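Scrolling down, you'll hit the structures one after another.
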Structure I
Amino acid sequence: MSQFQLFDGVKLTEEISLTDGGVATVGTSGAIVEVLKDGEAYLVELFGGWVKYDEQGNFLPASEDEEEAFMETIGVELVYPHQLVLTVPARQTMGVREYLETILDNLPEEKLVEIRDFAEFLQQRQKSA
């Protein structure tokens, strides 16, 4: 079973080399964007500092409070469980429907049928209440 889930917020516990050069240092934050081989490894989108675009489309340093500011992606890298620590579970940052969709996307068809049947049961119970 996977230690981390899709879209979990994580931080690096050790320095890793970035594919396009450079290094992501200990404490670099990121988000799980793909779970590989049931959690043997993960693709993690790693973030740098807060930035925003100027009129020419270039990045400018920014604070998280500034309008239209976002965290710059410094890479999407292969990372192993021992190199990560959970900071925020996906279920706390996503809406219930969005989180449920990520779970459903990874279930086999026979489990989806069970969930559909249970959801229909809940719907009927709500109508009769």
Structure II
Amino acid sequence: MKPYNLDHVAIAVHDLDAALAEYERLYGVTALHRERVEEQGVEEAMVAVGGSFIQLLQPLSPETPVGRFLDQRGEGLHHIALAVDDIEAALEHLRAEGARLIDEQPRIGGRGARIAFVHPKETTGTLIELVEPPLG
């Protein structure tokens, strides 16, 4: 398993509209994609930076993982997402290496991508998301 790209860096925010306005004002960028992902309890916006994205995440409620993150740590880096060609093969490799997985099976995330999370204790305290982007 070798990631082929940094898919995105996710930043947890309290107010998605305000964060997007700041990114537009400071960096001249706009969201290329925005959606509500009920299963993950977030509203997200993707801002392109080269071949990768900055993903801004606003929790739908304080009881969601991102809501709890904001309550405990405040706004900031939530996770790093690595693009992989075959998420099942990537998960199998990580299992074979004894890695602790949050998601044993892929699930659907934003943009219709197949995703899975690796526990932060496996990667020096940083939550890692594997992303198999949708075709087309």
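A short reminder: the numbers here are calculations on the coordinates, not readings from a lab. Note that the structure is predicted; figures quoted are calculated from it, not measured.
Here mean projected area of the Cα convex hull in nm², for residues 33-72 alone was derived from just one of the structures I, II, and that gives 3.0; the source is II. Can you say which of I, II returns 0.97 when Rg/Rh (Cα atoms, Kirkwood Rh), for residues 9-64 alone is computed? Going label by label, the one that fits is II.
Looking across I, II, the calculation of percent of Cα pairs over 15 Å apart, for residues 57-112 alone that yields 62 traces back to II. If semi-axes √(5λ) of the Cα gyration tensor in Å computes to 35, 21, 12, which of I, II did it come from? Checking each candidate, the match is I.
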